[in-house]
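Undergrad: Scrolling down, you'll hit the structures one after another.
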Structure 1
Amino acid sequence: MSDETPIDTPEELETTRTVATQQVEAEKPRATDVFLWANQTDAVKNDLQIELFLFNKHYTPYMMRFASELEQQIRALFLYDIINDINLGAGTGLSVRDYEMSEAGEDILLRTERDKVERAGYLFHLIEAQRDEIVEFNEEEHEFKRMKGVVARFSSPQRKNAPFYIIKALQQSSALKGATSWEINGGRFDQFKADVGLKIPNDNQVLVVDNDIFIFNQTKFEKLLEYDYKRQLVADAKIKEIEALYKLSFAEGMDIQTLIKDKPGLARKLEKLEIGEVPQDKALDYADTMQLDLMTDDANRIIIMDGRDLDMFVNLINEDYITSEITGKRYVIKSKKLLDQPDGEPPRG
C-alpha cells in the first residue's frame, strides 16, 4: 500500500472552494430588508420607546432628557418621515445600493455597513456597551456649540428586535443662545428663557438598523460620520506613493493613516498632491531654508511624531512655504493657483 498522500482532483478542489465560500457568506451578517423593516416598524411606531443623545466632534455621546409634550414631535421629525419615504419608495422603484459602489440618485437609497464606518462603530459602542458611563448633557459643562449631531434611539421592550437609531446633523447657525436672544410672546418682545433654542432639521439623513447604515442624505452622512469611501481610496493611493518615495520614521503605533483620521483637511490635500515633484533631499533643504523644525534620524528618515509634523511634511512636498521678497516674512500658503509663463520666457521643465 502506498504511503503517498492522495492528491485532490480539480473537481474535489472546486467543491472545497465552493463550500468554503458558502461558509464565509453564511457567516456574514444578513443585510436588512429596509422595506420589510419599514412595514413592520410602521405597525408599532407609536409604541416604541425613545431616547435622545447629543454627540460632539469626538463622538462622545451625552444623554438628553426631553419633555413628554415633545414625544410626538420627536416621532414625527425622526421616525415617521423615514418610514413614509421608504414605504413610498417601495411603490415607486426605490432601490438600495452599496454606498461604496454607487452614486446617490433620486430613486437610490445608499447603504453601507456599520463595521466599515469607524466613527459610527465608536459612537454606538459607547451607547450600547457603556451606557452607565454616559453623562447627561449640561450646557455649562459641555456647551451646545460643541455638539455635532443628535441621535434618536428607538426600542421596544416587548419585541426582541435590536434597537435602531436615526441621526441628524445639528446646525449651529439655527441655535439661539438664551443670553443674546429674545422671544415674541403675546405680541411683545420678552426675555428668551431657555439656555439654547434649537430648530431640528426636518430632512431624513441617516438610519442605522443592526449592522446597516441607510443614507438618505449623502453629504450630511459623510460630514456627520467623517466617512467618504471614494475620497479615502484616493488618499490611500497617495499614501502608498508617499511611502514608496520618502523615508519616514513614525512614533510607535503611528502611521499616516492614523494621523489623518482627525485631519479631514489634510486628507483633502492628499487627493490633489503631486507626489515626487519635491524629492526627499530637496524637502530637507527646503525645511532648512524655511527654518522649520523637521528632524531626521540616523538613517536620514524624516521623523513624524504627530499630526503637526505630518502637516509640515505634506506642506513641504507640496511647496506650501514661501518667504516674502518684500518683508522677509515666512508664510504657509492655504491655496495656490499656477500663473501663466511671462511673455518671452521659455517654459520651465
Structure 2
Amino acid sequence: MMRREAWLAALVLAVAVSTDAAPPTYPSVTGGHALLFPRDYGAHPEYRTEWWYATGSLITAQGKHVGFQVTFFRSRLDLDEANPSRFAPKQIIFAHAALSDPEVGHLLHDQRTARAGFGLAEAKLDDTEVWIDDWSLKRNGGAYQTRLRSGEFSIELSLAPSQPVLLQGDAGMSRKGSQAALASYYYSEPQLRVRGTITRNDKPEAVQGSAWLDHEWSTAYLGADAAGWDWTGINLDDGGALMLFRIRGKNGSILWAGGTLRRGDGRTQVFGHDEIHFVPQRPWRSPRTNIEYPVAMRVIAAGIDLQLIPSMDDQELDSRASTGALYWEGAVTAHSNGHAVGNGYLELTGYANPLRL
C-alpha cells in the first residue's frame, strides 16, 4: 500500500508542475489503414485512449454459470511529452475486473490505476502484454492469459482463439459519429475458448466456457453532444458472433450506430448505422446510485432480432476510483423466438452523466 501511495503522490506532483505545458498532438483515425498482426495486438501509445476488453460466460464443475469481465485501459495524458522528469505521467493504465454470479446477486468487482513505467504498470508495443502489479493480460502462443488477484476473488484464465480476428467497421476503422474524426481502430476476437480457475472465499473452482475480446484505440471517440453508448457482443450457439453499438446524444437522440455479424459459416455482414435499433424492454434502478438502466434490451439489425436477458439485474459497475464512470456492464443471454441462441455481455454507459474518455 505504501508503494502505491508513493506513486500516486508522484503522479499528483507531476501533474501539478506540467499543466502549463503545451498538450501533445494526437493522430487521427483514418480509413485505408490496414491493421497488421501481431503488431496491432499491442499498444498504440500515440493515441489518446485504448482498451483491451474481455468478457465471457463460465461454467463451473458443479454446473454453475458465472460471467466474467477483465479490462485494461491505456490513456495518454494532455501533458508535455518533452517534460524531462521520469515521474511525468505520460501514460496511465487502468484495469477493471468483475465476476457476475446470480447466487451472489451483485457484481464482485475491483479496479486498479497506475502510471506506466518503473515496472509497476505497462502496455507493450509488439503484442498484447499489459499489466498493473499482479494484474495482467498477455497473448502467449496465440492464446490470451489473464491473471489477477482481488480481495474478494481471483481469476486465472486462458482464452484461446477458435476463429480469425474479426475486423469491425470498414476493415477495422469503426465510425462513431457523423464527423469523420469520430472513429476508432477496432477488432474483436469472438468465440474464444476459455479454461482456468476462479477463486472465491479461498476456494478455487475449475471453469470453462467462451469469451469475447475487443481491442480499440482512438483519439476522438465521443463527440461533444454524446452522452454515452450501448454495446453488446454475443457469441452465438451456431458459432456466429454479433457486435452492435449505438451512440446516444445528450438530448436523447441516437447519434450513430454500427455493428457486424459473422455467421456460423464465416460469412460477414457489416450493418449501416440506420439498420440498428436498441429497444429497451425493462428498466432497473440501482439501490446505491439511483441510476436507471435498461437492463433487458431488444436488439434489431437487418433481419436479426434478439432479446437480451440479464443473468441478474444488479450488474452496475462503479469505476469512480479509476476511470471515473458509473455504468452497467453485465452478462446476458440472447433469445430468439423464446429460445436461447447465445450468450455475451451488454454495456450501458452515460446513464448517470455524460461519459468522458
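Here, each number is a calculation from the coordinates, and none is a lab measurement. Source: prediction; values computed, not measured. Cβ atoms are built from the backbone, for glycine too; each structure is taken alone.
Undergrad: From 1, 2, which structure was FRET efficiency 1/(1 + (r/R0)^6) of positions 144 and 248 (r between Cβ atoms, R0 = 25 Å, to 0.05) = 0.05 calculated on?
TA: Computing FRET efficiency 1/(1 + (r/R0)^6) of positions 144 and 248 (r between Cβ atoms, R0 = 25 Å, to 0.05) on every structure in 1, 2 gives 0.05 only for 1.
Undergrad: Here FRET efficiency 1/(1 + (r/R0)^6) of positions 112 and 280 (r between Cβ atoms, R0 = 30 Å, to 0.05) has been calculated and equals 0.40, so which of 1, 2 was it run on?
TA: Derived from 2, not from the others.
Undergrad: Taking -1500 as the value of helix-only ellipticity at 222 nm (-39500 (n - 2.57) for each DSSP H run of 4 or more, over all residues; to 500) derived from one of the structures shown (1, 2), identify that structure.
TA: Computing helix-only ellipticity at 222 nm (-39500 (n - 2.57) for each DSSP H run of 4 or more, over all residues; to 500) on every structure in 1, 2 gives -1500 only for 2.
Undergrad: If we compute volume of the Cα convex hull per residue in Å³ for structures 1, 2, which one ends up with the highest value?
TA: Result for volume of the Cα convex hull per residue in Å³ over 1, 2: largest is 1.
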